[in-house]
Structure I
Amino acid sequence: MADTALHDVAGIGNAIVDVLSHENDAFLAKHDLVKGTMALIDADRAQALYGEMGPGIEISGGSAANTIAGLASLGAKTAFIGKVRDDELGKVFAHDVRALGVKFDTAPATEGLPTARCLVMVTPDAQRTMCTFLGASGGLTPADIDEDMIAAAKITYLEGYLWDPPQAKEAFRKAVDIAKGAGRKVALSLSDKFCVDRFRAEFRELVDHGVDIVFANEEELKSLYEVDDFDEGLQHIRGHCEIAALTRSAKGSVVLSGDEVHVVDAAPVSKVVDTTGAGDLYAAGFLYGLTQGRDLHECGRIGGIAAAEVISHIGARPEVALSSLI
């Protein structure tokens, strides 16, 4: 990857403001929510759920945006493409991401749905259950893709969550074509087991043709290849992409590249408070290491450190400068 890159990583994803609250298992049961998963909801359900949630904390989020925030905290040069509405939450999102030093120039929508929000219910076991109203973020189109930005980024990072809206899917494909045409790398996070369930064939095609680096947790990997065992999934993905970074919660991660297999222990954490953003921040640390020329085991180690920081507090973005931890 050439040193002429303007950015280490350019992320493309849902521009979302998270609303986090502590809830119990009874709350999840009452609202037919599956613990630890992400469900897409409409505006009416978002309003109803929000009305019944306890006191909340509002923090800018979105999977790829959280990864970009983590990269910025590590000292990487970053950019983000995502759609907000010209409303109050849209202004909050834009301010938060730019305040991190991230280049964010996507024009806000002036009509249509409001800025996306994700209702995050954190249960006492630190699991997070998410209900996402995609709002304006699903309105991302190929016209929003900054061709010069993608061509000049070492790695373009895509989140699987944005694969739902057809226009956004075309925006992704455009970004992949630009990156590959410029000799750059493309990374994809599978995001969620239910995402993989919906788009398994398309994700497999992406992994086989176009994506260089894949991030997945155990459940996402098993869903991708319709197997019951992590090791079996590992054998399926081997050789299908340049690098597969597979996270296993407390067991750490496994990184595959060709014949290389790196088993990386999880970084220690005194207390798990909220697992929101663990995968996003692992990807941040891993991509930081990769763009700085670190070996794959070290990339996994930095990813583990970033993930450990974010699960030690509420919210999916770092509370301390991650650069100070590595």
Structure II
Amino acid sequence: MSDRELRTCPFGGRRTLVAAGRTSRPGGGHQVGPLEQIDPADDPFLEGHESQTPPEVDADRPPGSAPDGPGWRVRVVPNRYPLVAPDAPEPEPEAVTSLFSASAAAGAHEVVIQSPRPVVSLSELAADEVERVVAMWQRRLRAHADAPARHLIVNERPAAGASQPHTHAQLLTFPHVPAELARERERAAAYTLQTMGGDLTADLLQEEVRRRERIVAIDDDCVLLAPFASRSAYHLTILPRRAALRIEDQPDGIGGRMVHLALSRLAARFGAPPPLNLWVRTAVAGAERTSWRIELLPALDRPGGVELGAGIDVCTVSPEQAAAELRE
């Protein structure tokens, strides 16, 4: 490949400029500092501090463990500062015109506290603990199955937008299908028509495995790869070996061991767990030919005017180079 390519994401059609030589420019390298330290006295997500959060809506607890008390392994509470809310009011009628469109920001916004210990990164957990976390993600996605779209995210470390250092996920539901997710739904359907029955994820994965150059690891359930149109340096995607619409319909904890492996490889590459944005794709309303996946983006490069103004992502390490490094 050349050191400058404009690539298109097969799933959503986003464009990425792969500019492999950019890391050599002044300030263009990738350094990761040590993990922040959590002061237990100020950690509302710590076991024993349950009174500092809203009452839990779900938890992985041993039998006989009382709600809103110690003993939990993974705990779910409403977000104290939600982006969306079930009782969000409708805008004033006079504020909505043909020029200015608005609607109620209605939906659920939950926090999944991923460890009772003061842990900053999922990479600090054991593989079976990450499986337990993923099983809770699935459980909460099932609990909101009626929502047109559900978006589960993890932001770790301040550079990735984390406001609390203790590792946690957030689940948001929306009364509509956001444009990015709608584009992926429509592209998957169009691919099926164009190929007379083909499955975008299954065909993509088959080709990636044949080429091998972007594959990082494979286990019984999933494949870890650096996607062709990586949105940033060391972007990783987890795809199921057998395409399926919804992660919540799969065996509990599926993909958890691969999440653990991916984060462990990234931590080894940089000497510490990098700031991270992770999200789970699962089927939205109307989707019939798509598959769940998990996206992991280390927050190593701050988005600039190209990304924000032109909507073109910039990846300063080629996916092929990133995969080769992480395979080692």
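Every read-out reported here was derived from the displayed coordinates using simple, explicitly stated rules and does not represent laboratory data. Quick caveat: nothing in here was measured; it's all calculated off a predicted structure. Cβ atoms are built from the backbone, for glycine too; each structure is taken alone.
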Subject >> Source structure (of I, II) for relative contact order in percent (Cα under 8 Å, 6 or more apart), computed value 18 >> reply: I
Original post:
Out of I, II, which one gives -7000 for helix-only ellipticity at 222 nm (-39500 (n - 2.57) for each DSSP H run of 4 or more, over all residues; to 500) as computed from the coordinates?
Top reply: II
Original post:
When you work out mean count of other Cβ atoms within 10 Å over residues 116-123 for each of the structures I, II, which one comes out largest?
Top reply: I
Subject >> Ranking I, II by distance in nm of label points 7 Å out along Cα→Cβ at positions 52 and 220, the structure that comes out highest >> reply: II
Original post:
Looking at structures I, II, which one was mean count of other Cβ atoms within 10 Å over residues 228-235 calculated from, given that it came out as 14.1?
Top reply: I
Original post:
Out of I, II, which structure matches 0.96 when Rg/Rh (Cα atoms, Kirkwood Rh), for residues 44-195 alone is calculated?
Top reply: I
**OP:** For the read-out P(r) over Cα pairs in 10 Å bins from 0, in percent, a value of 6, 29, 38, 23, 4, 0 was computed from one structure; give its label from I, II.
**Re:** I
